[in-house]
Structure I
C-alpha cells in the first residue's frame, strides 16, 4: 500500500509511547533491488536513504527482526524477510548493561547491509517498544526497501542461490555489486581486545572466541550458568590463558578466512578441556579436526529448521543463520556427526568420539527462536564441572 505524504499525518499512543504515522511516509522515494542476474524489484524506501550493495539472502522467520538485524552473522548481507508484515511490535530499548552486553539486542548495533520487506507496519504496539523500525534504521544509517514481493525474491534465490545485489534509492548515487564473502568479515565484527564478564576467583573460566558472537551466548554462559567468560578476538592465541572450557561463537562470512582461529583450535584439541562451538564455531571446530567446508546454495535462515540428533529418534526445531556447512564425509576417524538437518540432510553438528568436544550448526541460544536445544549449554557446562 502506498500512502500520500500530505494526507496521512496522525499521532497515536501505543503501550505508552507515541508513534508517528508518517515517520516512513515523509519522502516516499522509490527504491529498487537489483540482482546480479539482472532481476529488478521496485518498491519504496524506508529507513536510511542511501544505495548499498551486499549478498542477498532470505529469512523465513515470523518474528525476531530486531535480533536478526543485530546478529553479526548478517554482516555484509541484505536480508529479505518472507513474513509479509514487519515492524508491528516496534523496537525495544537499546539499553546496554554495565558489562557492555545489550539488554534486548544481539549486539551493540545493526550489522545487516539493508532490509527488504513486503509491508512496513507504520504503527507499533508492544509493552517493550521504544521506537519504530523505520526510525531505528534511519538512526543507524541502514537502508530499507518495502512494497516488493519478498516471496517472489525468495523463490528466485532458492532457484538460483544467494546472489550479489544492491538497493538503489531514488536520487542517490549508484553503487557497484559487492561480495562480502571475499573478505574476512569475522575480523570486522570480532572484539578488538580481551573482555571479561562475571569475573570471580571461585568461578569456572570459559574462553569465548568471538567470531561475531551474539550477546545471548554470553548471557547463557555468564548469567544463567555463572561462568567467568573471557571473550577474546578471533585471532587471539587463547592457549596461553588459564581456562576450564573453550567456546567458539557464531560469525559471518566464509570460515576459510579464519585460518588463525583454526590453528589455535587445533592446538587446543591436544588437551582434554571441553570445547563447544555454535554455527561458525561448528565449522571452525570441524576444520581444526580435518574436515572441509562448502557453501550452501542459499543457506538456512529461519526459526523452524528441523534437526535430528544422530542415532536417536529425537528431532528439534531450531533457529539458524548460516550460508556454509561441514562436509560430514570428510570428518576424521575420531569425529562423528551429532546432528543432521531433516530438510536437506546437511550437517548440523559434530562431536569427538572420546573427548568432550562438540558443536551445533544451529543456534541453541535461540534469540530469537525456539529454545528446544538450550541443553547444548547444559552439556557444555556439565562437561566443565565434571572435569
Structure II
C-alpha cells in the first residue's frame, strides 16, 4: 500500500467506513501525499488532464479583456484600490496570462491593482511564486476567506475561480427504490484496497440538499440505486466568496449542470471520475493520491446561495457563448483578433467548439455593484 493508502486505511480501522467526501479530501489534499500537493505538472498534454488554461494564453487574455472592462466600472473613490482574487490557481499560469495582458494592453488598469491568490497549500504557493516571479510585487497570498477579508476589508473588483468547484469533496448518495429512501455510499477498507460500503439513510441536511435537486415526483420514476453527488463544500465556498465581495463580480468556470439537467437517465451511477494520463476511470477508489478525482458541479445551489446573499446573476451558460461574447466585445468580430495568428485561432477553437471545451464547461457570473 502507498503511504496515503495506509493513512486512509488506518482512519477507517479506527473510526469505521468514511464518506466519499472524506476519502476525496484525503486523496486530493492530504499534505505531502495528496494528488494536488505532490506535482505541479499534472495538468496539460504531459499530465493527467487538460484545462482551458493549459490550451494556451488566449484564455487568460480573453478573461483579462473582460476584467479590464469590469474594473473600469468598479474603480471609484469609495474603493481603496481594486482587487482581482483568484482561488485554485494551481501553478499560477492563469494569473500570469491575465497580468501580462493587462500590463501590455491596459497599463492604466494596473494602477492600484492587487492580485490575490487564495491558497492554503504551502507547496502550491511555492509553485506559484516561481511562476509569478516577474509580477511578484502585485501578488498577495491568503490562506482562506477570513484572512482575505481581514487583509482587504472586502473586495472591490473581481473574485473568480477556474475548475475548483469540481474538485471539492462530495457525498455519494443513492436511491433505494424499495424502501423509498436515500442512503449514502461509504468507503471501507478490504484486503489492502478500498471498496464501497452501504451506509444508513442520509441525515436531514443531505436529504434536504438531495430533494432540492430531485423533487419527490421525480423520485417515483428513479431506478433503484440512482446516484447523485452532493457537495456542501461548494455551497460554503460560494457563500464565503459572495460575502467577501463588497462590490464587483463573482465568477467561476467549470463543467457541470444547472437545474433541469441534473437528473438524466444516462447518469445512473453519478459523475464521479478519476483521471490519469487523460483516461477516465469510474473506479475512483483505487490509487488514491495518484489520480485526479472530480464530479460535475451542480450550479443551481451555488447560484441560489449567491442570490440569497444579495448578488444578482448576470450570466449562466456555456463557455462557448461566454467567450464568443468576449471576442466580439474585444474586437467587434469573432475572428479579427486572431486572424493573423493561426496558433491563437486554434486555441480559440478548442475553447469554444462544442466538441471540445465549449459545451461541457459552464460559466456562472454574479454581481454586486
Structure III
C-alpha cells in the first residue's frame, strides 16, 4: 500500500476539525453541512439528506454521499454516525505527538469522527492518485448514541450497495461480526401515598415493592450470551411522604433471541409476583399495581464466516500483511439495524479508545492504519 501513502498530517487535521465541530445527538446540522461541502469538493456524484429528522427530532437527517467511481463494480458502502455523547460542547483537541485528547473536560469525539476522518482521507487518496475504484456510498447517520434513531428511521432503499462496513468500535485491526439483540424495559410500580410520620400504615411504598422485586432479580451476567441491568430510577415526592410511584428503566441483551424473550419474561414475572404477593397478604387500603413496557432496542447481528463482506476485509488484511481479528461484541450499533435491512454490515474498529469518557483518546498511528485498511478494502 506504500504506492498510495496516507497523508498523516492531513488526516490529523481532518480529525481535529471534525472533533471541534459540536454535534451532540439531535444537533448534527453543523457537521452535516461541513461534510456536505467537503464531499462535494471531492467530487461526490450526489448527496442526499433523508427525512428522518421528522421522527428523530434531530436538526438534520441522515446523509447518503455517493461517489460513482471509475470502473463498473458492485457498489460498496461505509457507515459512520455524526453525533457524539455528552459532554460534547466546546471540544478543543489537544495533540501531544501522535496522541489526541480533549484539552477541556469534554469527550474527544473519536466516536465516531475517527471513522469519518479516515473516509475523508480515503476519498482524497482515491482522487489525487487517480485510482480505479467502483462505486462508493457513505452513510452518515444521526442520533446513534441515543438509541440508533437515525438508522432506525433511515430509508435504506437510498443505498444502492448491499454490503459494507460500519466504522465504529474500539481497538484497531478488529472486525465485529456479531452483536446481541436488546430489549428496553420501563417498569412503573404504583403504591399508595400517605404521610410517613402521621399515618404510614395507610400507605403502600412503591419504592419498597420495587426494591423487593429488584432484589429477587438476576442481573449482570446471566449466561455466556446474555446480560441484564437496571440503571435508572425515578420517583418520590418528599422524605415525609410514602412514595406512590416509582419508575425504573433497564435492559436485557442476548445473542440468542429465545433467551432474550425468556429473560424479559422472567423480569416481568418477578415484578408481577411481588406486587400480587403484597395484595394477597395484606389488603384493606387498596392494592398496588405494576406496568411493564418492553421495546425492542435493536435486533441480533451475526454475519456468517463465508459472507463476501468478511472475505473482502480478510483479503485487505492480507494485502497489508497484517492480521485482522474477527470478534463478537456485547453492544449494539447502527450495524445491527443495517443488517436487519438485509445490508450485510461488518463493524471495523477505528482506533478510538476510552470512549464515552472525558479520558477519551486516539493515536494517529491507529487512524493511519484504519485509513490504509479502508483503501485496501476498496482496492481488493
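Throughout, read-outs are computed from the coordinates displayed, never taken from laboratory work. Fair warning: this is a prediction, and the values are worked out from it, not measured in the lab. Cβ atoms are built from the backbone, for glycine too; each structure is taken alone.
The table for this structure:
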{"quantity": "Ranking I, II, III by distance in nm of label points 7 Å out along Cα→Cβ at positions 227 and 331, the structure that comes out highest", "calculated": "II"}
{"quantity": "Ranking I, II, III by relative contact order in percent (Cα under 8 Å, 6 or more apart), the structure that comes out highest", "calculated": "III"}
{"quantity": "Parent structure of the calculated result 1.39, given that Cα Rg over 2.2 N^0.38 Å, for residues 275-314 alone is the read-out and I, II, III the choices", "calculated": "I"}
